[in-house]
Structure I
């Protein structure tokens, strides 16, 4: 187990280095002079030279990367041009808001979708199976922004149960903070149910066709014991992998939902920084999103032997 964990960690380090190089290069490929874009066409040459010096744009690309990567190793992602705040604390503050929504939504989706997918596979081709698959397909077909707008229209404007615009931190007012997060969580929850249910059903169907399931039934075990004690553990492995991909995607790609519900999360910060031409924040957000994705999937890999002990032998 220790060897497996060390192997996965060592494999993640080159990936993080490639991510850092890719983010640096992508930012430099943006057309135009970043200093000119941030200060405008009417900026005087002295201001442009000063900003280029502060951003390190007056040096060669290898030197720029060396300085930036050295600061990165010390946890320094630079300073925001628009707000004058340190980039890393700003990202962490916004990330915590996004993480609250994503983690709760994915947890609820797993608790509902995985058992539903297993039951659908057990009752394959029954009306229950067809109904669950149809519901999953419907939920997958609705874009998250459209689903969010429907929830706003129904629960916010028509029933007036939940607030429509704004955000209150849970640390400031727990009750109001939870009310502001209900609809964003519900939007992601409903969408991810479809993804996870289909995967859980497909992996369970594959396991139920194996010989050891037939042997377990031949021994006289009840269907419940066969399904949950023998089939579920082996069938959950692929679903667990998908959960890691879903978490990574949502933590970095929640900008649409945050825009619909005016939630000041990490995705909204990235979008606002793009419009403001705030290159240090853009660069920091991209790097942090990629880093989060790698770390989440590393954790998923390290937990995989819990569900499939054969993995440790590889």
Structure II
């Protein structure tokens, strides 16, 4: 690409970066294979005695955590309609990814659309409204800081429940038709989870997947929270405002720099969040071809180490202009 690194490419410059069904199918097949292998390994303790069986179980839990992390990424890509070229394939795989991510795809797609539309307006974007600065009660602050300090992924769970399972809230954000679709999708997912729990048994199910699920939430939490938290955002204060264009949203976004292989093969460049907001129509697996650095990225561990030293209430309900902390 001839565009200089200090000048963002135009839409025409990146028009050739399109989704392909072959690439989407490849990532889906790899994720399915990893998931199946992980579950098989977690069952090894039932057939392989002693230390070896539990070693295989441990490897299986680690693999499951990576697979669940990637299912979330695939859900994100399908929500944008960019994992595959064909819309029908994005919908089918989106629902499968939603099952593994415990997020109804019918809720993810419209809510995430609103997030992109209103990025930069903290009290209008439905995914950041809960972090508008407010006075916290003592018990709320204590529990929040405890979870943050102990790496308990409470915020990953709250993010899912409040944004994608809270049907009364979703009815206020979306049309009645979309809210009904979400209700059906949520009911089907809940029924599937219940049936699996009954058939497998709660104890066996916990031994098979609980550590992997917990680890995946712990891995995903800092990635998600890095994207817009503690970044200076605007407040509408209830006044009518205009949506900020995609090309201008980079200043309200942050990226993390993971190892290239991890970013490309596992995250599909989900960590390049500034570029994603600037070019949401470009598949994540093609973002690496955009030769432009918006300038607000951090090495993943440097950023995590810094924010983990901050109290959760400070990190969540203020921004770097308030604290002076370079994150």
Structure III
């Protein structure tokens, strides 16, 4: 009697790696390397995440391939897949996972029933090892999108959290603000005070209060109603970008908490688009980017472009 079960067996992973000798697409390449398996079996393997390209599980049959690509096939079980539209993996090794978080998703939370970046990433890691967990190394505000770094063990998490400023080389954000700052580029230096009662952060009015926050911005484009800013931060104070931009009269669009009066796309228009850190284990300088949302540029485009 024929056994139709061709994959999904128990036991150690049996993963084989292949590279095409010329440009092609994924499904024809799989037909060639996995012969004499039937086409229906190969399509099933692809549909059930037994195939990865350059380490990323894929199901798209017409994915283009070049000789520089590596196609991996797991004959034992599916590759782990992050099943979350609000989270995207940028980089992963055996020590760290770097992701792009969507606006509205909490980095972490006490409510175990609520989805957070940490819980979604932990679910993904448990597909590989039931003992695994994602450990938060730093945070983004819930309504800020962009890059987050997680460690795969608690010791590495502690090392990064307590020495974060020593490992970070660049933290860059993109923001859409109301109006346009008077100066096209400026370094903002304010002492900030956090009020634990109402969860707000304020600019200190006395010189001996608060902790110094340093933010540098550059105007990229504007249409007088809104401006697109490229921002670097040199300190990691809570809400510092939002508070400091509000202080100079240009709150982040969509930021009702700190005085924003407009909400052009229904979200806080703040995005962490670039992060450079020294890898805590390999000591390699690593650069990560998360593309600026297209809506940010559209909202701040010159009026003639907005009318198109």
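Upon calculation of Rg and Dmax of the Cα atoms in Å, for residues 81-232 alone from the atomic coordinates, which of the structures I, II, III produces 18.1, 54? Structure of origin is III.
Kindly point out which one of I, II, III the value 4.7 was derived from, the read-out being distance in nm of label points 7 Å out along Cα→Cβ at positions 65 and 257. Please list the in-between numbers first.
Details: I: 3.6; II: 2.5; III: 4.7.
The read-out was computed on structure III.
If mean count of other Cβ atoms within 10 Å over residues 153-160 is computed to be 15.2, which of I, II, III is the source? The read-out comes from structure III. In this comparison of I, II, III, the computed figure 27 for relative contact order in percent (Cα under 8 Å, 6 or more apart) is attributed to I. A value of -24000 for helix-only ellipticity at 222 nm (-39500 (n - 2.57) for each DSSP H run of 4 or more, over all residues; to 500), calculated from one of I, II, III, originates in structure I.
No value in this document is a laboratory result; all are computed from the given coordinates. For clarity, every value in this text was computed on a predicted model and none was experimentally measured. Cβ atoms are built from the backbone, for glycine too; each structure is taken alone.
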